[in-house]
Every structure is written in C-alpha cells, then in structure tokens.
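Presented below are the structures under discussion, each in the form of structure tokens.
No value in this document is a laboratory result; all are computed from the given coordinates. Just so it is clear, the structure is predicted and the values come from calculations on it, not from any experiment. Cβ atoms are built from the backbone, for glycine too; each structure is taken alone.
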Structure P
Amino acid sequence: MRPYDSLRGDAAFARIRRRGRRIDAEHLAIVAASAPKGRRPRIAIVTPRGFGDAVHRNRARRRLQAALERIGLPGNPYDMIVTARESARTVEFPALCRDFGAAIARLDRKP
C-alpha cells in the first residue's frame with residue numbers, strides 16, 4: 001500500500017497552488033503545502049498534454065511514481081502536485097530519482 005493518498009478535486013489543487021511552495025528541478029516541478037495533522041499526505045503526479053499522446057504521458061507518470069516509491073516521502077507531511085517535465089520520460093532512472101530526491105529534500109529546508 002502506498003504511504004500517501006491521491007490528491008483529487010479542483011479545490012484541493014487550487015489550495016495547494018495558492019498556498020504552496022514551488023520547487024523547480026531539472027525533470028520535474030513540485031508545489032507543496034503542509035498537510036493537516038492526522039491525515040496522510042496526498043500527492044498528484046501530473047503530465048502536461050504537450051508531452052504528446054497518452055502513452056508518453058503515462059510513461060512519465062509511472063516513472064515518477066516508481067521514483068517516489070524508491071526515495072520515499074519527506075520527513076514532514078505535505079500535499080504535493082508533482083508536474084513532470086518532458087525529460088522525465090527519457091532520462092536515466094537513477095538520474096530521475098536523484099533529481100526527485102533533491103527536490104523533496106529542499107521542501108524541508110527554510111525558503
């Protein structure tokens with residue numbers, strides 16, 4: 001079982017985009033806001049339509065999900081929107097994991 005729930009609903013996306021902190025990385029971008037106490041973090045992994053067809057978008061999404069499983073969640077619970085960049089579907093998987101891990105580590109640092 002995943003250690004997080006799926007982020008769903010326009011209101012939740014709008015809240016995170018409005019109140020969240022943005023972290024840009026080479027292969028992805030994260031917008032994260034603190035999750036309320038006592039609730040599991042919620043995460044959405046999104047891929048823009050500019051990627052091409054559904055096969056390419058789904059490949060990038062699956063690779064980011066696998067990278068998140070490998071590196072784990074940040075120490076503090078966050079609701080996150082993870083947006084894949086086009087390179088996320090073709091870059092070597094260890095490089096994607098390093099990039100994702102470095103972005104998540106930056107979340108716990110003060111801005």
Structure Q
Amino acid sequence: MDKDYQWGFDTEEEWDAKFKEWEKREWMSWLETHLTFPFEAIYVEGDGKKVRVLELVDFDPGDLYGVIVEARQERRTLDLPLCGLEVTPETDPNYGPVKEFAVYWANR
C-alpha cells in the first residue's frame with residue numbers, strides 16, 4: 001500500500017489538515033491518475049458481490065454518492081457509487097485511492 005494514502009489519524013489536527021487537503025482536491029482528475037482500470041472490488045454497500053470496475057462515469061459533489069463508476073457483475077453492467085466499493089486485497093494498488101475517497105466522502 002502506498003504511504004501517500006491516509007485515512008486514519010492519531011490527532012484531531014492531523015485529521016483536520018488531511019480533510020482540508022481533500023476538500024481542495026479535484027476528485028475526478030485525481031482518481032483518473034491514481035486508479036488503474038479495470039479492477040476488482042466488492043460492492044459492500046449493496047449485495048456484497050464482486051464486481052469489475054471499468055471506468056469513472058460521473059462526479060456530482062451534491063449527490064449522496066459523489067463518484068459513480070461503471071462496473072460489470074456477471075453479465076450485467078451497473079452504475080455504482082465508488083464510496084460503496086472495497087478493493088481487496090489491501091496490497092492492490094487501487095485499494096488506497098478507493099479507500100481514501102470513501103473515508104473522505106463519508107466524513108464530508
């Protein structure tokens with residue numbers, strides 16, 4: 001896992017500093033440069049099944065879910081919230097960026 005990705009902090013000051021950084025981040029362009037497509041993930045906010053994430057579809061900062069991705073589950077194509085996905089194992093290069101976005105989105 002890349003040390004540049006962070007989502008757990010020891011102090012309130014560390015948390016505040018990271019959150020301010022996240023608020024300024026252009027999430028779609030950042031995710032486009034930090035994710036490698038396609039990748040496997042588990043749809044933890046839904047049925048708990050594995051999906052293959054194909055691409056970023058949309059980002060709406062006013063929406064409940066924020067970033068939407070296109071994914072395949074068996075023969076179906078789905079639009080799913082990125083914050084509802086978990087990449088496994090933690091050694092997967094996509095784990096850090098997805099987790100960081102999910103933590104930011106849940107705490108905004």
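Comparing relative contact order in percent (Cα under 8 Å, 6 or more apart) across structures P, Q, which is largest?
Comparing P, Q, the top value of relative contact order in percent (Cα under 8 Å, 6 or more apart) belongs to P.
With distance in nm of label points 7 Å out along Cα→Cβ at positions 8 and 40 as the yardstick, tell me which of P, Q scores highest.
If we compare distance in nm of label points 7 Å out along Cα→Cβ at positions 8 and 40 over P, Q, the biggest value is for Q.
Suppose helix-only ellipticity at 222 nm (-39500 (n - 2.57) for each DSSP H run of 4 or more, over all residues; to 500) works out to -9500; of P, Q, which structure was it derived from?
Q
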